[in-house]
1. One of P, Q was used to calculate Rg and Dmax of the Cα atoms in Å, giving 20.5, 68; which?
2. The value -17500 for helix-only ellipticity at 222 nm (-39500 (n - 2.57) for each DSSP H run of 4 or more, over all residues; to 500) was derived from one model only; which of P, Q is it?
3. Computing distance in nm of label points 7 Å out along Cα→Cβ at positions 80 and 136 gives 3.1 for which of P, Q?
4. As an exercise: distance in nm of label points 7 Å out along Cα→Cβ at positions 104 and 160, calculated from one structure in P, Q, equals 1.1. Which structure is it?
5. When you work out relative contact order in percent (Cα under 8 Å, 6 or more apart) for each of the structures P, Q, which one comes out largest?
Structure P
Amino acid sequence: MSFTKVIVAEDYEDSKTGMMTALKELNIPTISQTSFCIDTYWQIKKALLEEAPFELLITDLEFTSSFGKDEIPSGEELIKRVREIQPELKIIVFTGNGKQGIIKSLMNDLRVEAHVCKGLNGLKELTKAIHLVHKGQTYICPVTRSFLEQKHVLQIGEYEIHLMRLLARGIKQIDIPEHLKQEDISPNSMRTVEDRISRLKDHFDASTPAQLVHKATKLGFL
């Protein structure tokens with residue numbers, strides 16, 4: 001026995017094809033697929049109103065097709081919205097995003113049932129996750145677990161905070177090394193500054209310096 005009604009949210013065609021093949025091999029009677037998060041949300045809501053709800057949502061986190069077009073731009077936001085209308089829906093995240101902070105938020109705050117990383121054994125692990133989630137269990141694939149067990153997570157000290165303060169003052173990244181030299185702060189090479197700011201953006205899940213400053217400020221670091 002397995003799920004009888006599943007919806008897949010994925011905009012990358014190769015991933016979608018592989019996922020649909022894997023799901024059909026499980027003999028799931030009803031499988032819906034979407035490329036936009038907003039379409040996924042409305043299909044789930046419509047099914048609820050028709051008293052024929054989906055039992056499982058499988059979603060990616062990043063949707064390039066949704067950029068600038070979709071009021072629900074990411075899988076993470078989709079999960080939040082779906083939890084509001086159908087809290088009991090089982091959710092499996094199938095993604096290439098292995099950031100430690102996001103994984104913890106998904107499992108602990110949004111209470112997804114499984115997190116599976118795409119890759120060489122991704123579809124095999126996805127099938128395993130579907131079986132376990134159907135039995136009422138949670139699952140984290142080996143690749144995800146390795147991300148969670150990483151010891152070298154960025155430690156935010158005075159140096160990192162100073163870099164973010166310089167960015168908050170409107171100083172461009174390319175000019176930061178010179179400011180550090182004037183203040184007699186080391187390391188102050190361009191390579192080190194670029195590396196540290198890149199790691200800070202990863203840590204805060206920020207794509208730009210402005211977003212990094214905003215998130216760090218919101219969390220009380222600045």
Structure Q
Amino acid sequence: MANCKGPSVARPVAKGEKTSMKIYTKRGDDGSTGLYGSPTRVAKNDLRVSVYGEVDELNAVLGLCRAVWQERAAHTAPPGSVDLDVVLARLQDELFRLGSELATPEGVMPPPHLALIAIVDSERMEREIDALELELAPLKSFILPGGSQGAAHLHVARVVCRRAERRLVEFAARTTLRAEVLTYVNRLSDLLFTMARAANHRLGAEETKWEPRKQA
């Protein structure tokens with residue numbers, strides 16, 4: 001069995017000295033990790049850890065979406081329209097908050113400064129979906145992921161979001177999970193789909209419709 005070390009003792013910090021988070025602690029070398037507010041460590045393949053890992057992966061993909069969009073889509077938003085870069089930045093913040101909540105074990109209060117995901121966050125996304133759809137042709141058939149690079153990356157984010165949602169549903173069946181969280185993640189994938197369509201529209205990239213083949 002691996003040796004489980006206790007927390008390291010921090011040296012005193014001099015007044016005015018800047019501190020930083022240590023990247024490696026070696027405490028996870030045995031395959032365990034800590035949760036917020038709990039002295040008990042859990043395995044890194046624990047379902048809770050897997051769930052907030054999925055959310056972390058989604059956040060990273062959104063960071064990639066932002067980078068691609070910033071490089072390729074400057075000044076493409078119509079005046080007064082939804083700014084995709086601003087939305088992506090906000091979503092990254094919200095997902096970090098969600099990950100913090102998920103990393104807090106049941107029975108432990110989340111960090112007091114943490115604003116939990118709420119129904120107003122889902123309602124904001126609904127308004128953004130409605131506003132973006134005003135720019136777009138009505139959706140009358142399935143479309144294939146792709147088009148511009150900006151849209152293709154947003155489609156990747158959408159399917160990563162759906163995977164995170166599936167894990168959250170599994171997690172909710174085993175422990176307590178606020179309904180607002182499931183609503184939020186479900187609405188987020190809808191928003192990412194609509195943002196992908198808007199990205200193609202603003203960049204002049206044509207959507208590829210899926211045409212089912214007729215049986216010979």
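Please treat every number below as a calculation from the coordinates, not as lab data. Remember, it's a predicted structure, so these values are computed and weren't measured experimentally. Cβ atoms are built from the backbone, for glycine too; each structure is taken alone.
1. On the way: P: 20.5, 68; Q: 20.8, 79.
Of the structures listed, the value fits P.
2. Details: P: -14000; Q: -17500.
For helix-only ellipticity at 222 nm (-39500 (n - 2.57) for each DSSP H run of 4 or more, over all residues; to 500), the value -17500 is produced by structure Q.
3. Values: P: 3.1; Q: 2.1.
So the calculation was done on P.
4. Working: P: 1.1; Q: 2.5.
It traces back to P.
5. Values: P: 14; Q: 24.
That would be structure Q.
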